[in-house]
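For reference, the structures are reproduced in the following blocks.
Read the figures in this text as sums done on the coordinates, not as results from a lab. Because the structure is a prediction, the values reported are computed rather than measured.
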Structure 1
Amino acid sequence: MHQPEAYPSPVLSTRLFLRERDLRGEPAALDAAPSAVRVELLGGERTIAITVVPAEAEPAAATLTGAHQAAALCDLDAPPGTPELALLVYAALQRARIWRRAAVVSSEPSLAAAPLKLSALAQRGLRAAPLDLAMHRLFTACDEAGCALLAARFVAEAAACLSRHAEAFADNAWCRAVHAGRLAREQYVAALANTHQYVRYTPRLLARAISVCDDEPLRDHFTRHFRGEQKHDRLIEADLRYLEADVEFVLRAMAPWGPTLTFMSVQESMVAFHQDLTCFLAAPFVAEGLAARVGPLVLDDLAGNIRRWGYREPARATRFLVSHAREDGGDDGHWSATLAVLARLLRDDTTQQRFLAALHLAADAFTASYDAYADYLTLFTPPLLADP
């Protein structure tokens, strides 16, 4: 007869706080590059701690097939049966989730039992589990206070994920061409034209979200956003006309390029098919977050490229980008408003995992779209020795 699983006692409802440091003892930001981090939980009967590290950097796990897709837990310092252990390990594995690892591996005997329930691997002494399942089990093993402590970190975790995407986006082929002064007019026009394909639908998608939203504060957020997104497509059209692009083609006949369509599909499916308004926020979270973080870094160099094409007033070709770098950034920008909304919506592990999946899908597509705007049209790239 099947016996109920013996889960450890719930996390104690005491004042607890987390401290995360690198191996030099310095505070480790959530968006730091993957490396060993010591996570400590203070405030209980004693401080407990564990180290999370990319599996390929942990000697015991480095030779595993797929080590680069896993995170390792080691150096556990907690008495057997410590009730706060699930909370500590979950917090440590949030870093693995930010690193986009898919599995957790450890040789720690205390982690083999429930709730983590690591399965034995062929390599002696090592056990592992899929990361999503492991984190679900850990979260459900925490009591209400423990879950609240972890949920309070969810927005910071999402922001850290986006910060790592911003690094990748800032190094995409299109941005590299801008900074090198080798962006072709056609590559910029492609970016504007494809952006128009989804910006013109933003008010309609927001209207759809408003119509199916039963959460009044969230509906108010969408309403404010709706008002702020009116006629942004007209800014793009004005930029394109100044650059003498075929605006009628963009308006009447153009189909979005594949990567652009992927980005569009994320938000369209979330609001129209799934009616998952939390995940619907992932697309603007990405687009506005990247605009706020990367936009200001490219505008000056972009103006230099536009002058090289023979246009004396770059400001007349960058109205849309300048507007979004200004409106989406700052403490009162669209992105900050989205953060405040998400802080209320992201309250359990399942919602967080789903939101992060949508975030990564949107961010990967957004970065791939800008790579495409440059890579698909490299034949227009000016020669290295071309005169400015």
Structure 2
Amino acid sequence: MMSRPLATALRDATLLGAALLDVFVHVTSDEPLRMAVALAAASLLLLRRRLPLLTFLLTLPSVLLSDAIFASLAALYTLATITRRRTLLAVCAMAYTLSDMTRWTPSPHLDLWNPSALITLGYTAATAAAPVFLGQLVQARRDLSLRLTEISQARDHERRLSAQAVLAEERAQLAREMHDVVSHQVSLIAVRAGALQVATQDAEAKQAAATIRRLSVQTLNELRHMVNVLRGSHNRPTELTPQPSLTDLRRLIDTSGIDTELTTDLPGDLPPTLQRAVYRTIQEALTNVRKHAPGATADVRACFEGDTVRVTISNTAPTRPALPLPSAHYGLIALHQRAALLGGTVTCGPTPDGGYRLRLELPVKQEP
């Protein structure tokens, strides 16, 4: 497709060529004055976009002195495509008509009582009106195109607003469900765990109840924050909960409820996106161990080799049957997607001893 500057230059060159051809057809070389005026009028077409009115006025002498009228008509057309002053266009068309009717002679005269003169006047006026009407038509088409573009943009904006309103309503409904159902049930779990912690005399049961209560309270706080996020996201930016980093790995291991060994030499100055990816991968892997391999032990190793972060989470075979817990099966998919966005990979699969292993590899981009 031709670029716009090239197309404009080609149109200008075509108009200039047509004007020069009009000069050499209607003006002979033995008329130096008419030739000079006509050539000047043709050359002035190069200024028709920047100075349309002045260009038209300066081409009128060519109409008055010679039969080379193309340059003046082209200038009048350009003026009609730009200006919205119809009175000015009418005056310019009249000026062209009078200039064409009163061609310069040693004794110029205009006899409007002559029928042939009236016919010539009508023809000349129609000739002047043609570029005016054509230019106004082009201007109207351009305005219509702009208006259609504005309407299309307004409709797109309206659709976006409508989609945002629907999304806001869905978020509000989700917030209500989370507050009325999930938060209530998590609160009940925390209360029952606290009661069990106080009532039981068994040390192991007391510790388990304390862990359940602590995790329930933590989950409840996160749920309440998410409810505030969902309720406020439709009208103002709302900060999410503080994102985890490598410094939170030890707390994650300690509260996982799994006998886990952590070995890591990752530097603390890794990019925050990589730190979150490592944390979320270990979190998801330990969650899967807790759900699908009860009684298993886990081993978490994270190291930094060259320009790559490598994390391996493996677990032994379960020692008791897994409970049928609900699952959407989106955890591993989300890990693959997160790693792919960072240019890394996630691989996972069972081990020969009946356990499971998950590996994460992420490249570390060096600062220039």
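Just a few scattered comments:
- Test item: helix-only ellipticity at 222 nm (-39500 (n - 2.57) for each DSSP H run of 4 or more, over all residues; to 500) calculated as -21000, pick one of 1, 2: 2
- Of the structures 1, 2, the one that 69, 46, 28 was derived from, the read-out being Cα extents along the principal axes in Å, for residues 45-244 alone: 1
- Largest in relative contact order in percent (Cα under 8 Å, 6 or more apart) among the labelled structures 1, 2 is structure 1.
- Comparison across structures 1, 2 (criterion: mean projected area of the Cα convex hull in nm²) gives the highest value for 2.
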